[in-house]
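Next up, some structures in structure tokens.
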Structure I
Amino acid sequence: MSSTLTIQQAAEQTGLTAHTLRYYERADLIPTVGRAPSGHRRYSEEDLAWIEFVKCLRSTGMPIADVQRYVQLEQRADGGAAERLEIMEVHRNRLRERIEELTGFLERIEGKVDRYRKHLEL
């Protein structure tokens, strides 16, 4: 994409607030966002892809420090692929454990719902 988006447009496209986008940048959760000659942020397609990736990581519970480390590694000349892989594997394993835990909770809740439905059918 040759054109870029303002912070308001990027906020609309990503579903985040302008405040959150500024925070992501200050917290080094996304690489440096380009600027217009006026100094206003201009979000590229690549920036939006990073934002969506960070949203995914944060929504699945990845700690901010891990996201920051991942971004730092990505920006290194060598890309830090081995360390990025480790971060992703650790996060994947935590996420799988959480899914298993939630699945157990869901099964218990479904059991209660079934019991109440049967009780109310009497």
Structure II
Amino acid sequence: MRRKFIYTIGILAAIVFATSCQYKFIVEPVVPPPDPEDTIYFSQEIEPIFGTQGCTGCHNTGGTNPDLTVGNSYNSITSMGLVDVNDPQGSKIYYYPLPDGSHYAKYTSSQAAYILGWIEQGALDN
């Protein structure tokens, strides 16, 4: 009788344990790439990416260069030569934080597409 009780408790514990696991997969929403005909605005579409992705946690005033905080990021990345309009895919501000890049903080694929598009449009401070 005791063996049957322990066996039943073991089965119930296994069922409870197996059904209590929940997996929360983070699925990146599919965002269409930017339309090459539409202007990509630095202040509205590019600069907010740095805050969203946590870049400003390290790259801030008094922190690690470049300073990616709002109002400072454009001058910082252009003066440090991180943008190359002649070779947009070779721009450091684009390829280091790519989803498969080597940087700690990474862009999503849609954010990377916007940054590349902005560089291809001349990397304007707009």
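All of the numbers you see were taken from the coordinates with simple rules; none came from a lab. All figures in this text were calculated on a predicted structure; none of them were measured in a lab. Cβ atoms are built from the backbone, for glycine too; each structure is taken alone.
Structure data summary
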| read-out | value |
| --- | --- |
| Read-out FRET efficiency 1/(1 + (r/R0)^6) of positions 10 and 82 (r between Cβ atoms, R0 = 30 Å, to 0.05), computed value 0.40, structure in I, II | I |
| Relative contact order in percent (Cα under 8 Å, 6 or more apart) derived as 26 - corresponding label from I, II | II |
| Among I, II, which structure scores highest (criterion: mean count of other Cβ atoms within 10 Å over residues 74-81) | II |
| Which of I, II yields -11000 [helix-only ellipticity at 222 nm (-39500 (n - 2.57) for each DSSP H run of 4 or more, over all residues; to 500), calculated] | II |
